[in-house]
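Below are structures written as structure tokens.
Values in this text are rule-based calculations from the coordinates and carry no lab data. Bear in mind the structure is a predicted one, so any value in this text is a computation, not a measurement. Cβ atoms are built from the backbone, for glycine too; each structure is taken alone.
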Structure P
Amino acid sequence: MASILEVRGLTVRYDGVTALRDVSFAIEKEAIVAVIGPNGSGKTTLLKAILGLIPYEGEVRLFSRPLREVLHQVGYVPQRFAFDPTFPLTVEEFIALTCRTPERLPVHGVLSEVGMHGFKGKLIGELSGGQMQRVLLAHALLHRPRILFLDEATSGIDIEGQGDFYSTIRRLNREHGVTVIMVSHEVNVVYKLTDRVICINRDLVSHGETCTALTPEVLRRLYGDNAGFMAHGHREGHG
């Protein structure tokens, strides 16, 4: 299967400190891929570099082209979205106000895709954390992206909300062929949901199919003393 994303020799430095060092990998289209690692390992930095939001050394090619040529085919859901909760803006108005081109799905269509059509008239300040993340997902889907980046998009959401969000991601992948690259700290979810995994701790520790690349040894290299708990969680998840 053809690669949809190719990263070669990616290095990122902040004020002389190396945040990512010589990271290389390729992602096949229609995969669900997790980026995992401990806090400060460079997970969000990797996403920001791929999206061209920060300077980097190396090469990133999406759909075999430079990123700037294909940004319109990319969707992004941040970890959190800062806004004034008292501002009287409905869900439908929020989505509509951020549309700038006619080549997009109808607002009601994307809200239906994420199970939020019934909330279109609700004020965004009245949404739960999980509901707001699904609205942000609807926004990311508006321009029919071929690849979707999620930066710990379920952080701070309750268990039920997380389940709904991941079910939506799985359906988008299976029914619409959207490639998904998600930063996550939830190893059990990674085992259950993803096809491939990218394990980083400033360097690339492991990359490949989730069931073979995320071994107990890799978990120890990533999480040290916490690796036993992580591996135990894996066994429970598949028991």
Structure Q
Amino acid sequence: MTDYHSPTVAQPTIPNADMTALERLLLTHIFESEPDGDGLYFFAETSPNTQFELSIETIRAALADSEGVPSEAAAFVRGQLKDAGENDEYVDLDLSQTSFECIFQGIVKRSATLDHVSIVTSFTCSKMRPDGFGGMAVLVTADAIKGKSTEDILGDFLDEAEHGPLATAPGFGVHVLLRLHEAKVRVQISQIIEADETLTPIAADAVTDADIRAGCISVVERTVLAEEQDSAVFKAALAAIREAEQRLAPAR
């Protein structure tokens, strides 16, 4: 029999004050944990536990203690409880329908001290199987969850070996058309407030950098540039055709 394992560590230590009762309940069943100062260090010696059973009474008590704090954990658990029968005392929680990374992201979003959580996993096997070894690194921030496996990294290396650095190799480049600079937003705020005194009673310098960051994130999330992107791709394709025509035109 071949056993596959995924030892995992999450860093840094998660402050107890940053976790709701429900998040703590779930994370301490997904991972093993050790007290570290005023928080918990989460890890899994064998593999994270993504399927486990909890009493409905325990879950409802944790939900009640977490009332008023929006989180991915609360939304997930409420969805799981919908399928429980009136006489059921326990519920099977299946984290394959969400992810523990999303639970960490909810914590980071609310935390005054954490700006990220990193999760590093080692893929190991009880036999030397070619598919049994590797790893994964995931970075969780308030805005994104990004990860790469060792297989992804090797793929990048192979692409680079074949094509050269992909950022500069023809056919693989990415060209930025638009950036939203927070410094320019700051200037615009002053101009807007100065131009319209009826807009707001607050002064321009009352708008903090954190306010600007939140405003930018909100606009980026709500703005869809699909049509503009399609138009740019079409124009670039036409321009490339014209470049090729000029290059292949017979010399006069």
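Out of P, Q, choose the structure whose coordinates give distance in nm of label points 7 Å out along Cα→Cβ at positions 11 and 131 equal to 3.1 when calculated.
Q
Distance in nm of label points 7 Å out along Cα→Cβ at positions 35 and 67 was computed and gave 0.9; which structure, P, Q, did it come from?
The structure behind it is P.
From which structure (P, Q) was relative contact order in percent (Cα under 8 Å, 6 or more apart) calculated, if the value obtained is 25?
Comparing all candidates, it corresponds to P.
With FRET efficiency 1/(1 + (r/R0)^6) of positions 59 and 147 (r between Cβ atoms, R0 = 30 Å, to 0.05) derived from the coordinates and found to be 0.95, which of P, Q does the value describe? If you can, show how the numbers build up before the last one.
On the way: P: 0.95; Q: 0.60.
Answer by label: P.
Can you spot which of P, Q the value -10000 was calculated from, given it is helix-only ellipticity at 222 nm (-39500 (n - 2.57) for each DSSP H run of 4 or more, over all residues; to 500)?
Details: P: -10000; Q: -13500.
Going through each structure in turn, the value belongs to P.
When Kirkwood radius over Cα pairs in Å is compared over structures P, Q, which one is greatest? The partial results should precede the final answer.
Numbers: P: 18.6; Q: 23.1.
Across P, Q, Kirkwood radius over Cα pairs in Å peaks for Q.
Comparing FRET efficiency 1/(1 + (r/R0)^6) of positions 107 and 155 (r between Cβ atoms, R0 = 35 Å, to 0.05) across structures P, Q, which is largest?
P
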